[in-house]
Structure 1
Amino acid sequence: MQIHVVQRGDTLYRMSQRYGVTVNEIAAANGIDNQNALVVGQSVIIPTEAASHTVLSGETLWLIAQRYGVTIQELAAANRITNPALINTGQTLVIPQAAKPVIEVNAYTEKFGPPGVAIVEEIGEYLTYLSPFSHRVRADGTFSGLDDAAVINAAYANRVAPMMVITNFENGTFSSDIAHAVLSDTAAQERLIANILATMRQKGYQALNVDFEYVRPADREAYNAFLQRLVDALHPHNYLVSTCLAPKISATQTGTLYEAHDYPAHGRIVDFVVLMTYEWGWSGGPPRAVAPLNEVVKVLNYAVTVIPPEKILMGMPLYGYDWTLPYVQGAKWAPTVSPKEAVERAAEFGGTIRYDEEGQSPYYNYYDREGREHVVWFEDARSVQAKFNVVKAYKLRGVSYWVLGVPFPQNWYVLNANFTIKKLV
């Protein structure tokens, strides 16, 4: 795989001639429906296993390494380069073909019935776990059900392990009161654990994911103790237990979202954790990248000091947002946009895609038909490749996606090019 950034005058035909692959192969790898609607700055996957690369004017060793999913050190060693700053236009570089690391991949889904089944059938080969979202816990330890039988059956048909998700979600938000009620009542916890076990047996779940958010800081130790009870109850039945963790950069980070999420305790108690490394740019907030890599790395730098890397799934978004400018706090929230839709919208309105090097994220501005300015931040092949390079560098357990149902064909191609996906089924 290579990643080509569209320049003015590029066409799929010219790319096919340059890289020696067909137009249809390029279109298929990128989910391109209209082959004449390329956007300047758009990243395009070139589906070829290149063994060499000819340096173009302006290219750096870092840029070439990014495009091929290798490190600068690997590229320099393969070509006996002692000074990475000294490469020449026209120089031919050998691209090292390393064995692909094995990782686990989780994805949450809110799609059920036939639409959910269709998604699992389409991308199930790239998943270790499928996490239907969610069983909503009540204060007394009972929880709401899900019409999840069809997607669980589809998961098994595609060798994907279903993972049950429990949340303290109520009326559109995470409830501190529900979490407190359960965590302060031993009887409610026993009822909840019994209900979890019964549901997992009945429906065929193989793992549990606990996504309790906005837990009161005073309930931190009670939350840790509850997780230990869960593990003690589920492990004898060979069920895995995982948790979701807010994106902390230090043990002393303040705020209700963060304080009760005890990274060292979760790392010790559960089998693995999902770091929710997304939503820096969020629908109701000011425009910015959803998962800027510089911010993600800050979280990882703390996390790996207190949680074994082999227990960490790094969260990744499958979406972006389209903000109307100027941003006004409390005004209409930005709608979600899929990466595929983002590129199509840029083509429709004449946007030029730019790339934020610090956050490793693409974005563009455009004016709609009413003359209002917008800015769109989203993900593309470059941004996910940059994130996968971090997964490799930190030797993480894998990645976890929020949320299925937004088209992003490039992601699955790049994921498959970088990793072998572990299967538990």
Structure 2
Amino acid sequence: MPELLRDPVERALAAAIAALSLSRGMFFAVSALYFTRGVGLSPAAVGIGLTAAGAVGVLASYAGGRLSDRCGADRLQQWALAANGLALLGYALARDMVSFVLVAACVSASRGLQSTAQMTLLARWYVGPERVTVRARLRVVMNVGIGVGTLLAGLALVADTATAYRLTVVLVGTITLLATVPLVGLRRRVPELAGRMDASAGTEARRGPSPLRDRTYVVTTILNALLAIHFALTTVGIPLWVADHTNAPTVVVSALLVVNTGYVALFQVRASRGTQDLRTAGRSVHRAGLLLFLACLLLALAGHLGAAAATAVLLLAALASSAAETRGEAGSWGMAFELADPARAGAYQGLSQTGVALSLMLGPAVVTTTAVDHGTPGWILLGALFTAAGVASAAVVNRAAARRGQSSEAVTAS
């Protein structure tokens, strides 16, 4: 990636995200076992605690936009990453439900702030197609890092002791703290950065219209949040469905995760091409909804087949959902960047990331109460939800593009 080497901002972000995603991959692999065996909580208590913490993360994602406009997205990202590392280290000290929920809330809040700050930084530093392209490259870095982190966590899974899981959690927090190093002194290394990041620091800019009054942006945020529920398919729905409702061997779950990680790494940048154009972004999200419907039908079919046939169908479903993921993400980034008011990038990206946080919080419950609990009818209902969200999102963004075209023609004529 020659562009990555030329741009010091993207280089710093890529290094920070590589460390952050490595730690997240390790954490995803061991967290459930650590909370139950290391902290001593029941699975139900873990679910309740993480849901409550997720609500805090939703609020923090929105607040992160305001803070990015006020103090600079680059500064907020660095501070939030450091806070996230410290909060993750706090998990090693959790001993009961109360301490677990408090630490989880801090982890979720700092993650929400960091995510919004990162999107705001991209929105302010890059222009036009660069924003979506750089976001796509960074997502490739994240997926690869998560995959490597998951593999490294296998050492703790082999040991399968509370001590091994606690040591892994300490390592996760330490690596997250190290992720702040590439961001330190970034303003000094890139003199133009401060002016871009502080463009909305003035009182007048901070008091501008709220993005909540921008109906198009609010509607697309809600629709993209509905589409983003598909992330829960990979993390919750597919593992539970394969293990409890199909004849495929449980080890297939790992293979499906590898398919997803590999597909995103290979095709995310390609899927993002042209999505800075609103109509192209709309088509991308529309196709994502249709692909997710196909994936849901294939997953439902796998529940009625023998082991070999079910495994083959599950692999096809993983490919369809991965293709939907790359297209849906690229389209949603294009909308989040292009529909936003440039003068209030932080506030708008904060609203966009609030939608993402909501989908991550509610997604597991939506997937389990539809598809996993009700089988084929549930999968069809879930697929219909994805399709409807994609169609509606494309329609809204096409109208917005048409209005922009009319406005441009009027300006040219005058």
Structure 3
Amino acid sequence: MSPDHRIVPFPPGRVSRRRLVGWTMLAAAAVPLGALGRPGPARAADALDQAYQRAFLEAVTADPAVRRHTTVGREFLYRPRQLLAAPQDLTRVLNRLRSWGHQVTEVTGFGGVRRLLFQQETDIPGVVTKLRDPQQWPGQPVPLVQPHHVLLGFGNIMGNPGGPPRVGAALPAPDPARIGEGAGVTVGVCDTGIWRRAGTVHPQWLGGSYLPEADDEDPLYLGGTQLALQGGHGTFVAGVVRQAAPGVRLDPEAALAPTGIGDEESLVAAIRRLRPEVAVVNLSLGYFTQDDQPPLPVANTLAALPATVAVVAAAGNAGTTRKSWPAALDPVVAVAAASAGPTGPVPADYSGRGTWVDASARGDRRSTYVDGELYLPGQPAQVFHGFATWIGTSFATAHVSGRIAALMTATGLDAAAAAALLVAGPTWQPGYGVLVE
């Protein structure tokens, strides 16, 4: 059977959109998700994390514009019926597809690539594999083609931390002695956007730090004050950046929906909306690609940024050495996560890692968040009042972005040079790069 198909619901069965909006009605009937044999607090934490994953899988299942390639170790998500090709290869690819009997038309491209739309549902990964086969092109270069990848993954990966946010205590006021760190530097945060009330509710941390714009707003809610699974992620990330460099300015841009779902087109659009003064681009998101090949549209878009700009991206939370994109692109600063150990930081077992990783920072953070309730199946509601704790490489990434900005003000270096200096130290742990504290 082709591995090209829609997401299989968990548990099996059809998932309605109403079900996603009405988590409160699921609480009494949900299947227990705790880890057997573990003590109370740890078991409760595991149950909450697993409930979050279950809810996330069902949210992805409910999206009619997501398909999944399921070959073990080569999984990725993508948009149905879409094929992306480099401009120089478009004519050859079109002719070959039509010779195979496919009905395709060219539609609007993005990120320096052309986009083809198949008239019927098609095994896109299978088509890409065939087009990438050198035997199909004797005496010719193999065309550059790929699916249109979706920016998320399976379970606890890529812009979707393995567990939900937890209610957190309020942050203390910024240290007046550090208010100059990052002053004059703007960090672009391409994420879920930012809460409409962020500057008002968090005047000391976010007030006046960015220019509010309607298209930057995070919708946050499924209905009423019920939070989507990733609602507030961008606001949390923004607060982590500001904690690392309290004087920095922000340019939030929406690249992901509040469920955590985005694609290469939405990421490219968010990067291109960044203001010219942005010096550091924070990408607390990522994804796997077919055959682990660099993604053409995102690579093109990042390559077009000024050479002085630093791009910082999450290594992902899949606990694997498999490359996460765009973190693995050169010269993006790829950030893994560290956890607290009995005598100091230790590598986080959930973190992406490998020779392609440049730096690590603590992944467990407390930060600015939003107001609302998060309902997960079988779990009591979490009621948030502006602050939360959260764990993932997303937040390690935000810390590193802030520290690059702080280093810029301390040294007078541009962002790219400051980033290079920050990661120039000795490797902290194999596959985890330099530890940034």
Identity of the structure behind 3.1 (criterion: distance in nm of label points 7 Å out along Cα→Cβ at positions 85 and 381, calculated), options 1, 2, 3:
1
At a computed -10500 (helix-only ellipticity at 222 nm (-39500 (n - 2.57) for each DSSP H run of 4 or more, over all residues; to 500)), which of 1, 2, 3:
1
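Each reported figure results from applying straightforward, stated rules to the coordinates on display, with no laboratory input. Keep in mind it's a predicted model, so treat the numbers as computed, not measured. Cβ atoms are built from the backbone, for glycine too; each structure is taken alone.
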